[in-house]
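Engineer: Take a look at the structures listed below.
None of the figures in this text is laboratory data; all of them are computed from the coordinates on show. Note that the structure is a prediction, hence the values are computed from the model and not measured. Cβ atoms are built from the backbone, for glycine too; each structure is taken alone.
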Structure P
Amino acid sequence: MVNYLMEDLSRYYTLLRDPARRKIIETLGTQEKIGFKELREALGLGVGTVYYHLDMLSDFITQDKQRKYRLNDRGQTLYKILKEGNVPATLEISEAFSHRVAKWLFLSPVFAKTVKPLRLLPVSIAILLIGALGSAYANLDSTLFFYFPYSAYSFTSIIALYVFHWIGLFLFAELFTYLLYRRVGNDLQLFTCISIASFPMAVFPYIYIFISDAISQYILFAFQIWGLLLVSAALCFGKGIRLDKSIVISLTAMYLNMAILFLLGRFA
C-alpha cells in the first residue's frame, strides 16, 4: 500500500506541493472529521478556492453522511508519510521551468488573488473596457473568441456588444457549473475571473491595427487557445472545480460560439 502511494505521490507531486493542499491533509489528519466551514476558516481561503483544492485531493478524502470531510485509507497513509517526513524526493525538488511557465500561462498567481474579488474587480472591469474600446477603434465585430473585420455597428454598439458577450459567458458558466457540478455561489469571484480571462481577446484588437490580416489570423488563433485555457482556469478558481471539469464548460462555450456564428452565416 505504501509503495503504491509513493508512486501516487511521485505522479501528483505538482499537486501536493501546494501548501494549501498539504495543510488540508495535515488538518484532516489531526482531526477525525471536519466540516467545510471549519476547514475554510482553518485555511483562510475563499469558498471557490477551498472547493478547488478539495476537488484536487478527491483521491485522498471522503465525506460522511453529515457531509463532514475525512481522510480515506489512502489519505491516512499519505498523512502518516507527510508527518514522518518520508516524502519522495520528487516533492522536494525546486519548481521546474515548465511549471513556472504553465503557472503564468494560466495566470494562476493572478486568479489566486481573486479570493477577495473586490480587490481585483476594478482590474477585471478595466480589461473588459480595454477590449471593448479596442474593438471599436479597430472596427471589429467581437463575439467572444472570434473577431470579424469591418463592423457595420456604431462605435458605441461595438463597445456594448463586447461587454454583453463576456457577461453572457459569465452567466453561461454560472448555469453550467450548477447543472453539471451543482456549484452555486461565489458569483463575484467568478465574474472577476472571467473578466480577467478575457485579457488575450482584449489585447488582440490593438495588435490587429498594426499588422496584416494574414498574420493577424495566426495571432488570433494563438490568443483563442490562450483565452480558452484562461476561461478554464477562471472556472477552477471561481467555482472550485478541477481543470479537467472546467475545460468541459469552456469547450462547450467555444463550440456554441462557433455554432451560433455558423448559423448566422459569419463563417464563409
Structure Q
Amino acid sequence: MIIGASTLGAELIELAEIMDSVELYLPKLGIYEKGTISKECVEELIDLLSTHKIKTSIHAPYFSDSTNYPRDLVVDTTQMQKHHFKLMEEAINLSDHIESKVVVIHPGRIIENREESLGSMIENLKQLASYAEDHGVMLGLENKEGTNPENLCTTPEEIIRVIKEVGSENLAITFDIGHANLTCKGDQKKLATFTEKLRERIVHIHVHDNMGENTTQYHGDTHSAIGTGCIDFNILHKIKYNGIYNLEMFSTEEIRKSRKLLKNYLI
C-alpha cells in the first residue's frame, strides 16, 4: 500500500519530501513549451525524482472548461485529432521514461448522442492502449462524477463495458472515490456496491471527500480533505487493493491531514 498525492494541489518538491509517491499532474507541472513537453524540463524532473527516490504516477491532459486550465492541453477522448493523440502519447512516453506506475486518463464527454460518443471514445482508447502496450505502460481510465450530465463512464457498468470493448491488458481503472460518491448521491451503501463492482479492475485510486451533492461549482466535485465530507473511507479497506492511493486536494495542509486519516482506514 502506497500513499501518494497529486501536484494538482501542491508543489512537487514539497510532496517529494513527505509522500511515498506523487502523481504528476501534467497540465500544472510547468513542463510544456508551446503545447509540447520540454526535454530540458523532463531532465530537471528526472533529477528531482532520482534525488528523492519517489514513486510516480502521471495524470494526462484531459477536457476542462475551467479558466485555469491551459487551452492548448485540452483533450476530450471522445473527439480526438492528431494533436490530441500527440499530447497523450507524450504522457505515455514520459511514463515509460521515468517508470511511472500508471497514466491516468479521463473518459470523454457526451456529444449529442451518448452511444455514438461512447463508440468514438472506445475507438480512440483502442489506439491509445495499443501505444501504451508498445511502451509497457498501464493506463487507468477514471470514473467521472454522475452529477455532470455530459460525462461518460460515471457508472460501474459503463466503465467496465469500455474496458472490455477496448480489450487491452494495458487499460484498467483509476477508481475515484470522490466521483463515485457524487454518482451515488452520498448513499454509502450504493457507494460500497459501486466500489465492489470495480474491485478486480482497479490499478490506481484517487482519494478526496465531498458531500455527495451537486452544486453550481464543479458539480459538487470539491476535492475536499478526508473527514470534511460524507464518505465512509472504510469502503477502501474492504476492496483489499495494494497499490497507490493518491490524495487529490488543493493544499499541502489538507494532504498532510488526509494522509494520517487514510492510513487508519487502510490498516
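Engineer: State the single structure among P, Q that was used to calculate helix-only ellipticity at 222 nm (-39500 (n - 2.57) for each DSSP H run of 4 or more, over all residues; to 500), giving -13000.
Structural biologist: Here the read-out was taken from Q.
Engineer: Comparing distance in nm of label points 7 Å out along Cα→Cβ at positions 106 and 258 across P, Q, which is largest?
Structural biologist: P
Engineer: Further question: If distance in nm of label points 7 Å out along Cα→Cβ at positions 122 and 154 is computed to be 2.0, which of P, Q is the source? Please list the in-between numbers first.
Structural biologist: On the way: P: 3.1; Q: 2.0.
The correct label is Q.
Engineer: Given a value of 15.7 for Kirkwood radius over Cα pairs in Å, for residues 42-185 alone, calculated from one of P, Q, which structure does it belong to?
Structural biologist: Q
Engineer: With mean count of other Cβ atoms within 10 Å over residues 50-57 derived from the coordinates and found to be 21.6, which of P, Q does the value describe?
Structural biologist: Label of the source structure: P.
Engineer: Something else: By the measure Kirkwood radius over Cα pairs in Å, for residues 170-233 alone, tell me the structure among P, Q with the highest figure.
Structural biologist: Checked P, Q; max of Kirkwood radius over Cα pairs in Å, for residues 170-233 alone sits with P.
Engineer: Can you spot which of P, Q the value 0.9 was calculated from, given it is distance in nm of label points 7 Å out along Cα→Cβ at positions 138 and 162?
Structural biologist: On the way: P: 0.9; Q: 1.8.
The structure behind it is P.
Engineer: Consider the structures P, Q: one of them gives 16.2 for mean projected area of the Cα convex hull in nm² as calculated from the coordinates. Say which.
Structural biologist: Among P, Q, the structure yielding 16.2 for mean projected area of the Cα convex hull in nm² is P.
Engineer: Identify which of structures P, Q gives the largest calculated value of distance in nm of label points 7 Å out along Cα→Cβ at positions 34 and 226.
Structural biologist: Details: P: 3.8; Q: 4.5.
Top value of distance in nm of label points 7 Å out along Cα→Cβ at positions 34 and 226, among P, Q, belongs to structure Q.
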